[in-house]
Structure P
């Protein structure tokens with residue numbers, strides 16, 4: 001049995017999300033090796049040919065656009081300004097954030113064996129609370145919290161659902177200041193625990209990077225993977241074209257788990273399991289349950305000495321666009337009904353959660369050392385020029401600069417679900433203030449945190465206010481829609497953060 005703290009952080013303090021002050025408790029809860037799904041799963045590998053896993057990504061940014069410039073969620077802004085753009089979709093969006101709490105119990109009670117993974121940004125979770133949408137949170141608790149049973153008292157729905165951790169402020173990791181990567185990860189974990197409880201947090205073992213954006217700079221990647229492992233994560237979801245084999249080729253075994261290897265400019269290495277999100281960015285793939293139909297074409301594959309079912313992994317926006325709002329519900333239910341009619345959803349081609357799959361194959365004798373290795377795209381060019389066994393920071397930076405000179409397409413901005421959007425180019429007026437605010441934040445607080453007698457600094461209102469503004473400024477949305485209203489929002493958050501610091 002895991003040992004949980006006897007008290008929970010409150011969800012909000014001083015009208016802000018409670019995202020700091022409980023770092024020691026969070027770290028204690030998440031760092032364990034206990035199985036999550038293995039004790040309860042109703043799946044047996046020997047009955048399965050192939051599997052698929054789908055994740056729904058949910059996010060709305062926090063913006064300074066409420067009454068008197070108050071920080072509110074964009075969903076609230078949509079409800080309050082229904083005549084602007086697509087804001088008439090506010091109510092359908094809100095329902096999308098809630099509906100898995102209806103779909104999963106409905107399917108289970110019909111004899112289906114559904115699975116879904118959920119990825120909600122910290123911005124959105126705070127926004128739902130700000131709006132008083134306890135109906136949505138309570139519906140999510142129904143399928144999240146162990147021990148909350150259906151009205152009949154006969155079953156719990158938690159084993160059918162896996163939450164994925166993410167960056168609290170929906171920050172794209174390659175351009176996030178390195179010291180803030182772990183702050184986002186911990187902030188999300190504490191916020192999630194405050195809403196859903198310590199037991200629910202202890203089960204969060206997979207990570208979903210915002211925009212599927214994987215850093216390819218050796219030091220940023222290393223810091224990211226190190227932070228993930230220190231925060232108890234066992235695996236992350238990775239976009240297929242954002243990684244390469246160690247010798248620089250495209251992946252040839254994309255339906256098997258991989259070992260993502262990170263080597264920094266000092267030659268240190270670290271690795272973590274990666275599940276490969278296949279194909280492109282189109283939400284239609286999830287909305288029409290394409291991963292299920294693709295998995296039906298696959299057969300068991302050998303990994304090490306073990307034959308395992310391959311996995312098709314896919315993530316899409318859970319609310320964005322007509323296909324997710326309108327086509328997904330019927331396609332989702334139809335697919336699970338189809339599986340129930342062909343082996344009860346427990347044989348042939350079945351759905352899984354990511355951690356459930358990894359625990360099942362590990363229990364069958366599959367070791368992570370047997371997984372094919374991968375690294376972020378473009379890194380093989382660096383390690384061709386720098387001896388990875390004897391490398392130094394200067395040599396790595398020289399290699400990067402040399403590669404930029406000879407190859408105009410080479411960059412260290414990372415890779416995401418799309419190749420045609422940059423979260424860096426053209427956004428200097430957001431990035432420079434962002435890095436400045438982060439630097440000031442760490443100048444003010446890092447020395448205090450090093451002093452053991454000041455550990456309670458993260459519980460103070462001063463720290464929390466500054467942290468919230470620092471993390472919010474890194475939200476990807478301020479570098480997605482082009483110059484204008486969204487970059488103005490960023491400027492306002494920066495100025496408020498500057499005043500606080």
Structure Q
């Protein structure tokens with residue numbers, strides 16, 4: 001599984017993050033069935049009533065706002081312009097990016113049994129290195145690579161450029177996934193990458209268009225992922241109802257307009273967007289109210305899954321450290337941290353229940369919200385892309401609120417409406433990128449093209465333009481940043 005482990009990847013090439021060129025090596029490392037947590041876990045399910053898993057999401061966009069328009073991290077911009085907006089939070093943010101590297105060893109050395117899942121965008125990882133914040137990355141390496149602490153931490157893969165999947169050009173979904181994996185391997189090593197089996201979609205944004213969802217799940221599976229985190233309100237049962245077993249793993253079903261089907265395990269992120277849920281360790285206290293549930297022929301501990309920004313807001317910056325530690329101390333004093341209610345990592349939990357005989361076929365099924373209405377209008381004995389598109393258009397006419405823009409942690413923000421001046425250039429740049437390189441890559445003799453600086457620069461601009469932040473803060477500076485990245489990418493792709 002680690003055929004590439006003897007080759008150390010360069011992290012930065014020609015001043016750019018290493019996001020392409022080793023695609024075959026990445027695929028060979030991540031596609032394995034070896035257990036990740038099972039050999040080292042100190043949890044026995046027979047001693048456990050309920051479990052919980054928390055994930056911390058960290059992101060800073062890359063913006064063309066450095067000296068001479070240089071691409072820099074927004075975090076760097078915050079440090080350099082401390083009197084704008086809330087930029088005074090730059091130092092506390094930087095501390096938040098690093099501090100789990102201190103908390104985990106501290107708690108382990110106290111006899112606690114902590115768990116945390118980490119989701120860092122590629123933008124942020126590159127930005128930290130650009131800023132010379134090697135101290136932060138080294139602190140993260142300690143809990144990622146040191147066998148004393150690594151079993152307590154799980155990294156989740158994500159889209160390299162923090163692109164929301166539903167509006168990402170379909171050919172670029174896998175490029176983001178692979179870019180993150182390769183960049184991660186360059187920082188933390190091949191063995192660390194081989195352990196990354198769960199995926200965290202930016203903004204918890206799940207596609208509900210059948211073809212986009214299918215392409216997304218297919219790309220995840222081709223890139224070695226076993227499961228992903230989904231927002232409770234972004235999915236429905238196969239017959240269009242709200243979930244009734246949200247504390248059990250689900251099987252996310254994807255069917256495209258050609259009638260092809262594929263599925264992947266989903267852990268359900270419960271409730272809404274409030275970072276306070278993680279900041280105050282609510283998943284632990286909710287798990288304390290639960291008991292074992294039936295899954296297939298097995299009785300297993302349920303799981304309360306939750307993710308929140310790891311740095312954003314006063315609760316995460318100020319209240320979370322004490323709440324995090326207090327919860328693990330409480331578990332230590334009530335079952336030694338290994339029984340009754342315990343924290344787990346997502347892959348650890350799935351491997352533990354699989355070891356008891358649970359199989360993905362036992363999991364309740366779900367699909368993205370709104371798909372039940374689509375499939376009701378399609379003859380399932382004769383799939384045609386036109387029939388799916390007609391069903392979507394019919395639903396839009398019947399219900400003005402129906403859309404296939406996907407669903408995320410919130411229903412009051414759109415990453416599509418009102419952003420034509422970002423989306424149109426974004427799709428155009430993606431199309432230019434693929435027009436230039438796809439035919440070249442079909443010829444196996446040209447596979448090394450992804451190692452070339454020309455390709456990496458074009459890919460970087462393509463992925464950066466898809467960053468969700470350019471379609472979150474409204475018109476102004478952020479859409480202007482997008483316009484500048486588009487211009488640079490277009491110039492690169494227009495060169496002979």
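Values quoted throughout were computed directly from the atomic coordinates according to the rules given, and no laboratory measurement underlies them. Everything numeric here is computed off the predicted structure, so don't read it as measured data. Cβ atoms are built from the backbone, for glycine too; each structure is taken alone.
Of structures P, Q, which gives 15.2, 50 when Rg and Dmax of the Cα atoms in Å, for residues 129-216 alone is computed from the coordinates?
On the way: P: 15.2, 50; Q: 14.8, 43.
Of the structures listed, the value fits P.
If we compute Kirkwood radius over Cα pairs in Å, for residues 169-208 alone for structures P, Q, which one ends up with the highest value? Write down the numbers at each step before the final one.
On the way: P: 11.0; Q: 11.4.
Biggest value here belongs to Q.
Which structure, out of P, Q, was mean count of other Cβ atoms within 10 Å over residues 249-256 calculated from, if the result is 22.2? Numbers along the way, then the final one.
Details: P: 15.2; Q: 22.2.
Structure Q accounts for this read-out.
For distance in nm of label points 7 Å out along Cα→Cβ at positions 105 and 329, which of P, Q scores largest? The partial results should precede the final answer.
Details: P: 1.6; Q: 2.1.
Result for distance in nm of label points 7 Å out along Cα→Cβ at positions 105 and 329 over P, Q: largest is Q.
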